[in-house]
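Next up: some structures, all given as structure tokens.
What follows draws every value from the coordinates through simple rules; no lab data is involved. Since we're looking at a predicted model, the values are computed, not measured. Cβ atoms are built from the backbone, for glycine too; each structure is taken alone.
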Structure 1
Amino acid sequence: MVCLSACQSTKTTTDALYNTSWELDYISGIRIAFSGLYPDRKPQISFNKTTNNVEGSASCNGYRAEYNLDGNNISFGDPGPTTMMYCGEGEQTFLSTMKKINKYGFDEEGKLILMLDDVTMMRFKKVNEN
């Protein structure tokens, strides 16, 4: 009975990743104000369960990368840009932070938390349901 609850909880947590776009509202480790990093557009991420790819905007350029899930562990492949416009430091900060991520979870408000071990590195809010 306990395993069924735990398994169901993990499935529900994993399912929450999909069918939505997530917009960055916090990033760790940078000394520039968040609004200074992303003055025009905040990075977004969407998870594709079928292809095991994430895609979105790193603020002004698009990207796509593979991801792997194992419980609450997550890893991302090298994100490849689909366009090559220079947009300041925010985009590179986002993409390099993404490569460090090894865990994910959700906070009490339902925001997606991407972590390095137990340290929150990025936090995303839902922006729309697909």
Structure 2
Amino acid sequence: MAESINFVKSFAYDAGQNGINVPVEIKLSGKVAAFDAKIETGSTNCIFARKFGEEIGIEIENGLPKRIRTVRESFLTYEHEVRLAVLGYDFDVLVCFAEDAEFQTNVLGRYGFLMQIKLGLIDYEGKVLISPYDA
């Protein structure tokens, strides 16, 4: 049986780049940090470089410590609540900031992002389709 899903917005990304990069803003107390992050369906959490949390005034180590494990490594992050804006949608969510200032990868994972939306992907065309989950 065929199913259909309707999406409210589409976003064109560069399919020639490594990963699916989208513009992101994190907000707290009137401060905003803007950067690109990869949509990462294999990541449980949204994880961002430490510098972006510091940009909006977060004391990184005051958050909830959370060890992230990957196939190759593990690293320490700290979880904080922020307002996350992605492709025109805003959510109050928990995200993780890397403890290590050298960590530069930014990913949008399941908790905080993917559980908030409906996501469609046409990689051949470099197109992301998105709607709020409840739309």
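Quick check for you: by relative contact order in percent (Cα under 8 Å, 6 or more apart), which of 1, 2 is greatest?
On the way: 1: 26; 2: 31.
Top value of relative contact order in percent (Cα under 8 Å, 6 or more apart), among 1, 2, belongs to structure 2.
Work out which structure the value -7000 belongs to, where helix-only ellipticity at 222 nm (-39500 (n - 2.57) for each DSSP H run of 4 or more, over all residues; to 500) was derived from one of 1, 2.
The structure behind it is 1.
While we're looking at this one, here's another question. Given 1.2 as the derived value for distance in nm of label points 7 Å out along Cα→Cβ at positions 26 and 98, which of the supplied structures 1, 2 does it correspond to?
Of the structures listed, the value fits 2.
Hey, another quick one. Check the numbers for distance in nm of label points 7 Å out along Cα→Cβ at positions 90 and 122 across 1, 2 and tell me which is largest.
By distance in nm of label points 7 Å out along Cα→Cβ at positions 90 and 122, the leading structure of 1, 2 is 2.
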